[in-house]
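Derivation of every value follows stated rules applied to the coordinates shown; laboratory data play no part. Treat the numbers as computed from the prediction; the structure is a model and nothing was measured. Cβ atoms are built from the backbone, for glycine too; each structure is taken alone.
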Structure 1
Amino acid sequence: MSSSSAGPGTDRLADALAEHASLEAELADPSVHADAARARRLGRRYASLAPLVEHSRALEEARGDLAAARELAAEDPSFAAEAAGLEVQVASLGDRLNELLLPKDPDDDKDVILEIKAGEGGAESALFAGDLLRMYLRYAERRGWATQVLDAVDAELGGYKDVAVAVKSRGDEGIWSRLKFEGGVHRVQRVPVTESQGRIHTSAVGVLVLPEAEEVDVSVDPNDLRIDVFRSSGPGGQSVNTTDSAVRITHLPSGIVVSSQNEKSQLQNRESALRVLRSRLLVAAREEAAATASDVRRSQVRTVDRSERVRTYNFPENRINDHRVGFKAHNLDQVLDGELDPVIDALTAAHTAELMAAGS
């Protein structure tokens, strides 16, 4: 078993154990907690390493028990069954440790910004964008995460043409590790409320998931920004604010445009827009560095049409299909109420299997 032999895995384990011990010492220093952002960042990294440390200790303990059981079995055959059971336990712990030692996504501990965009399907697509937003908000609520709608462009018949929401952990759990596979085109099949003949229509909604960049991740030069203010508007162009508090920021070097109109003040909208801008710039910089489609956006939206689908939501059959891993379940109503863990677990397991196969 690879976990018991010297090699890259052994080096990674030693490095991880050393990092965990170093983080423990840092977090015990009261001065570290004077910087809340730094303490939170260190705490998340420390928590992410905890399972690896626990499995490493459990494996060493099981190996010690196995060695003792084998010695006893050599003198008393009645200990053979115990030794056999410990061999299975050691193998299982070793396999799990190898999984935990796989190269980590550097963004797994980050919060995310989720963007949902209506695509083909007109009013029905916008309505389903609203359904997806509710699904993610309910999922976040189930997991104890905090959410904040940063910007929303309402559609006339309900739902959203475009909506961006920040999802933040209240503890040490990384949001990106759970939501990073949600990016892509989500297809819905159902009878629209505007359909008088009862025919099933197919529409598409695009979901984009970005790891939220902190200021230490991306430096934005104020001289590179053009900031415009305008009056926030609701459905049909009706004014929802009496002041020009909405903000649109254009990053001149990249051409990226972001806006925010949900906050009450111009300053708050500016900060919300900058959060989205930093995250988009972080992803863009990584894609440019990779020179090819990066892992971050490999499965995400390119064009919001019905062909590049990652998942289908079939209302007449109460069925959800994730086409990347062949996941299928007939509990669409529960999924749309936030029960997303089974499909996310399937995607995570498939990704882990890919990494294991690539490293074997």
Structure 2
Amino acid sequence: MEKAEQFHVTERLQGSSAADVARAAEILLRGGLVAMPTETVYGLAANALDAAAVERIFAAKQRPHWDPLIVHIAGGVTAEHVVSHVPPAARVLMDALWPGPLTLLLPRLPQLPLSVTAGRDLVGVRMPAHPVAQALINAAGVPLAAPSANRFGHISPTTAAHVLADLDGRIDAVLDAGPCSVGVESTVFDPVARVIYRQGGVSQHQLEHLLGEPVTVHIPHDTNAEHPESLPSPGVGIRHYAPRAHVLLVEDEAAMRARLAEFGLFDAGVMLPQGWAVPGFRGAVFSWERLDDPSGLARTLYVGLRELDVRGVEAIVCALPPSSHEPLVEAIRDRLMKAARAH
């Protein structure tokens, strides 16, 4: 049964148009799907309180039901629409870091469809900082369940064109507001257990500073070979971030040149940081940002991986930024290491 095949041509709406935002809200309120921009990546939104609409997300993305969704709120649509109570630690983080790239795992209300949380008692809730996402949530007047707007296992989208490459004809509309400013997904954090389930734009150091307590980082198991009953959090699965091509990570410029020299007749691509050179290499090159520019690296990470994948390379050789306390660096390292383990 493939419900997604019943969809009509995907409407391309403009985030700069109040009429188009209203049109997108109308689609959501009648149970449809709209890809919406956030500061992190584009999300595939549905009314989080409508079980049938939520089911359409899974059908359109071909997403397994063991992978939970994140619920987005803004303005008059508060966390209390989907959670039973807000723990004190969560309130501290909301006040300090919302709106922004932080998803909190909170106790769900009984009326929230179980499919949103993969049957678990905690729901991931986020208040996006993107003005178009906020406008859409407020126009719809309901919380929006919204995983990344791509086919399951594909690279997350940071432009409307990326969304359409994966989902054109499978969703009702995409609300185009240009490229995402951050480019990698939100941090996912359990404020009671003090566990980070996904690295993102808010760092372990920031969370520890605000809470005054140690915070640990969850190390996920490889979920490619096994289909778990449900994942403990959105964003734990490895395949979210991997291109079709094999990702091969290197620590420095000399290692990149050596890795590329190994391929011979194999078709390789390279995520080449500014200031690095690979003399004699004739394969596909994506000109990445400087390794000391975390914002630029994050904003263009998925753009580069998608571009090289589209060019049909067998492998992508990519520099791994040195570890640091900078949250985006740790998020980039997390995505790249998961992508490298995905094959």
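Odds and ends about this structure:
- Comparison of 1, 2 by FRET efficiency 1/(1 + (r/R0)^6) of positions 59 and 171 (r between Cβ atoms, R0 = 30 Å, to 0.05) - largest value held by: 2
- Source structure (of 1, 2) for helix-only ellipticity at 222 nm (-39500 (n - 2.57) for each DSSP H run of 4 or more, over all residues; to 500), computed value -15000: 1
- Computing log10 I(q)/I(0) by the Debye sum over Cα atoms at q = 0.07, 0.12 Å⁻¹ across structures 1, 2 gives -0.27, -0.81 for structure 2.
- Origin of the derived value 15 (relative contact order in percent (Cα under 8 Å, 6 or more apart); candidates 1, 2): 1
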